[in-house]
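For reference, the structures are reproduced in the following blocks.
Computed from the coordinates by the stated procedures, all read-outs in this text should not be read as laboratory data. These numbers come from a predicted model, not from an experiment. Cβ atoms are built from the backbone, for glycine too; each structure is taken alone.
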Structure 1
Amino acid sequence: VQEQVLAQSVKELRDIFGSDIIKTFPRNGYQWVAELTSYRDSTSRPVYKKPFFQIGIVAGIILVFAAVFTSMFTSPKLTIALLPV
């Protein structure tokens, strides 16, 4: 970022929020000095990630591999058919 672009952006922010919001440190940079407050809407609910879909996919893959593995290494049951003579 060029210095002119940064200075213009800081000027625009100062025009919007006031000149005492951003403090300038010569040859070091800028600091946001306004107090920050968080806003939480009382109607909003916290967002929790539900990993049920990913767990289901992994469980399905494990079940498929288990079925293939058991079918490959188990011998079929031998049956004897008795027919009348």
Structure 2
Amino acid sequence: MQLANKIALITGACSGIGQETAKLFAQEGAKVAIADVDSTNGKFVIQEIEATGGTALFHQVDVSVESEVQDWIAEVVNKWVVWTY
């Protein structure tokens, strides 16, 4: 699986399947935007990804709150999306 030049948005990424998915996608070349309510583990996951050469961004998000999800997506778009016309 080659994910270079791709962006992956992963919720629940501070533990379990979400965390392992984020690490795998980063290893395959994706920029990984992770979201979770757990900011302490979020920072740890970012450090793990970056230590192996990956690119990652953490945003504390409660996915049951629509405005928090919208803010997370806006942050990802502002930081990583390049619009070409």
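Observations, loosely collected:
- Structure (1, 2) behind the derived value 11 of relative contact order in percent (Cα under 8 Å, 6 or more apart): 1
- Looking at Cα Rg over 2.2 N^0.38 Å over structures 1, 2, structure 1 comes out largest.
- Origin of the value 9.9, where mean count of other Cβ atoms within 10 Å over residues 2-9 was derived from one of 1, 2: 1
- Mean count of other Cβ atoms within 10 Å over residues 18-25 derived as 11.5 - corresponding label from 1, 2: 1
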